[in-house]
Structure formats: structure tokens, C-alpha cells
Structure I
Amino acid sequence: MQNVMVDLETLGTVPGSVILSIGAVAFDEFEVAEEGFYAAIRQDSCKEHGLKVCPKTEEWWKDQSEEARKVLTDPNALMLSVALTSFNFWLQQFPDTVSIWGNGANFDNPLLACAYDAVGIAPYYKFWNERCYRTVKNQYPGIKLERTGTYHNALDDARCQAEHLVKICQTRDWRLR
């Protein structure tokens, strides 16, 4: 598979925000891989690297489901550098030409890039292979996203977004890359 859908849960909406979790799944035009990547991240570790909390986003989390809010206190959360190193390691099963899809040209991928920069780790993927799922999704408003799993769980959201993109490819004979 040559594509990976990434979803982040965060405490802000701009690059430099605290990242609570990273979820990712591989996919192509026909299917989404069963196994994915998930890492919850310690807020204090993000703050130690200069990432910030947006009070409005912090407040927004209070209105999310109890299941989604578990990320805020996950006892298995990793240090930011460990999570990003683990993500790089997981990505190495794909060629370095893998396309990294995020939901919005100004959200998942830029926040992830900023976090890599904050800890001094180079991402495995190339920036020129970043893609915007939201742009494609908005071109096909008649093909609806079907939510499964926990809304605002990074892995579940990444999977739903990848499944939606596969559905777009199959319905419109649209090709990735």
C-alpha cells in the first residue's frame, strides 16, 4: 500500500499545538489495512518541547464523549519523541514515497511536522508526498462519510477517513497518486 491516512487528536488547531494522539492506517484504492498505528502522547512531554494548549480546544474536549476523553488521561501515553520515533518505525514498512493524508491542508500534517521539528526528529515520509483528504472529500459531497468506532479517537477517525476515500475511489473511478 502506498497511502497512509493520519489523524491527530490535539489541544489546539494550529501548528505548535499539543498532540494527544496519533492514529494512522494504510490504504489503497480498494481497501484499508486491518492493522494500524496508534499512540497516545503525554501532554507534559509536548509542553516540554514547546507545544502549546489552546484554552478553547481544551474546553471543547469537555463536550466530547467519555470514550473519546480517555485520551486525556491515558496511562499508556508515550513521551512525544517516543511516539514520533514509533510512528517513523511503523511507517518504514512502506516505501519512502508513501503518501501521507491528513484531514485538512492546515491541520494534521502541519501539526505533525511541527511536532517532529520540536523534538528534532526527521519524519520518515517526504513533505512533497503529503496529501489533503478534506480537499478530495469536498469534491464529492454526495459520497457520505460513514462513522464507525469512537468519534475523536485518532485511529478510528483515520480508519473512517481512509474508508471514505476508498469509497470515493471506487464510486468515481478516481485514482490515488
Structure II
Amino acid sequence: MLTRLAKIDDVPALRHLIQESVRGLSKAYYSPQQIESALHHVFGVDTQLIIDETYFIADDEAQVAGAGGWSKRKTLFGGDQSKSNRVDSLLDPATEPARIRAFYIHPGWSRRGIGSMILKACEDAARASGFKRVELASTLPGVPFYSARGYEKAEDIPIKMADGELLMTIRMTKRLD
């Protein structure tokens, strides 16, 4: 299994991965209503990550096993559908943390090192771009994964979606030493 940078041509496969990942790995943490609402309002492909060449895919040529990225932009979470027409300005690596973004693992590939491989690629790329720290908004199923890799919980981030559903996430941080 290798990681590579995502291309715009990967968007349909990424959409499928996101649906499978969220529905398969979140059901022990969120209600079916929260999951479907989040898929509609929050989770999705962020094409800016692909354009910035900061989004990685792990695949075996037959299937996308996982994807995840990092960002040098202010947005902390959310796919294209959750963004307004606001400018997603660049972060200052000297004073601000890079963002770890949009991690999705196919349920059939979970707990097989795919997420760790992608996360390492993201952290290495952020470090090479001058960032000293990273942060992310983790869903509840992701908290044990990130905690095991040195991330610390910073604060709860409840996301109220347009239909009134609430999605609890946790902001987590890590120093890149």
C-alpha cells in the first residue's frame, strides 16, 4: 500500500470513501441522524486540499483504502459544501499550527496502519513547510487514534448543523519536534 497525492480525478472515489468511512466507523459514537446530517453539512471532499497538493490517498489500485491531508490554510474542518465564499487565507508557520484535515479510512482497511501512514506523510510535509505545531478537529472515533500518536485534547468543539443536529468534535494539538 502506497500513499500518493490526490488528484481532482480522485474526487468520485473520495466521495465514496467518505460515505463508507463515516457510516461504518462512526455508528458507535453518533446517532444515524447525526451521521447523515454530518455527511450532508460537514463531511466531504475539500478540493482546496487537492489543489494545494496537501491531500494524500492510500490505495491498492483496486480501492481507495484511506485519505487524509494537512493544510496551510485557516479552515479547521469541513468539505466544500460547508464553506461559504470566504477566502481561506494562509497560516503563518512561525506562529500558527498547520491543520490536519479530512481523514477517512475505509472500514475494511481500518486498524491496518493506513491512517498512521497517511498521518506521518502529513506531519512530515507540514514540518518541511516550516510548521512547528499541528492541530485538528477530531470526530469521537478518531480521538483514540490521534491520542495514541501524541495529540493532546485542547477543547470540545460542538458543531451545530443547519438542520439542528449536533456533532461533537474535539480540537487536538501536537508539537512537531
Structure III
Amino acid sequence: MAGILKVDKYQDFNGNDIMTSDGSGNITINAAALKMTPAFHAYDSGQDLPDNTWTKINLVSTKYNVGSGWDTSTSKFTVPSGEAGTYVFYGQHRIENDTGYIYSKLYKNGSADNTVVSQNTAADYNSVHILNTFDLAVGDYIEYYAYNNVGNTNGITTINFIGYKLIGV
């Protein structure tokens, strides 16, 4: 048996509108709780990477920085007030033409997170990619690090670091 419910407004217990209708089939959803925010995409076009040293990647430009969690002066994402939760982070960098190995790793609150360490053989401008999730509290921060094992200081030609908060987790 089907039922029909006719209303123009859904509210929570505090009287906040969750969803409203204009009576013509058009609805407006208060989607603040449905947005994957904060979110950022930080990038840079190059940095020298010393041989055999984990080096923090400096990312001074952003394509977007919703919620202002990414700080271009410190190159780290810090969870803003009221935004604790589960976050996804993706990092990618590409090294100049050389042979050896390149690695990436994420650091949480200044300590290496060794649950995911990405590696690739460096040759012909190969890239290394890393993807991980973290349960973060307000004030926790994440940084992107890279390692180069090619026998010399090498340049990184492309760097991207993306993060966003998951909803429904």
C-alpha cells in the first residue's frame, strides 16, 4: 500500500529547515551537512628533492581551499574547529628524468604514517601516488613528504595534494 505525504517544509527538532518545497515540485535542501568540506587542492610546479632524505613538500598554491584548512605558509592541512571526522588524502609528485626509486608518505601531527608508503621506479618522469584515509580530530594536521633514491638531488616537476572530509562515515 502506498501513501502520500504532503508538506512544504521538513524541520529538525530545533526548528531548522532541512528541506522546503515551493509547491510546484521544486525542493531546496539545506545541504550544509551533506557537503564534503573542508576540502583543498594544493599544488606547486617544482622543488628540489635531496637524495636519501624524507623531505616535506612545499605547496604554496591552491586551486581551492574550502573551509581554509590548507595553510600555504606551512604547507599543511589542519582540521578546522567543528570539522573532526574521516578525511581522504591523495598526493602525487613527478620527478625529473632519472633512475632509482621515488617514494611518498603522509605525516600526521608531525609523525610519519607508515600504513601507506608509495613507491615507484624513477625513470622518464615517472610519478608516485599515495592515497589514505585518517580519522582526525580538530587541530590534527597532515603533511605530504617525498623521498628520492636516485643518487643525487633531483627536481620534482609536478606536485598535487588533495584532501576532503567524507560525509556519512
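Name the one structure among I, II, III that semi-axes √(5λ) of the Cα gyration tensor in Å of 43, 16, 14 was derived from. Label of the source structure: III. Mean count of other Cβ atoms within 10 Å over residues 18-25 was computed and gave 10.6; which structure, I, II, III, did it come from? Among I, II, III, the structure yielding 10.6 for mean count of other Cβ atoms within 10 Å over residues 18-25 is III.
Computing distance in nm of label points 7 Å out along Cα→Cβ at positions 2 and 58 for each of I, II, III, which one ends up highest?
Numbers: I: 4.4; II: 1.6; III: 6.4.
The structure with the largest value is III.
Match the computed value -8500 of helix-only ellipticity at 222 nm (-39500 (n - 2.57) for each DSSP H run of 4 or more, over all residues; to 500) to one of the structures I, II, III, and report its label. Could you put the intermediate results ahead of the total?
On the way: I: -11000; II: -8500; III: 0.
Working through the options, I get structure II.
Each reported figure results from applying straightforward, stated rules to the coordinates on display, with no laboratory input. Every value quoted in this text rests on a predicted model; they were computed, and no experiment measured them. Cβ atoms are built from the backbone, for glycine too; each structure is taken alone.
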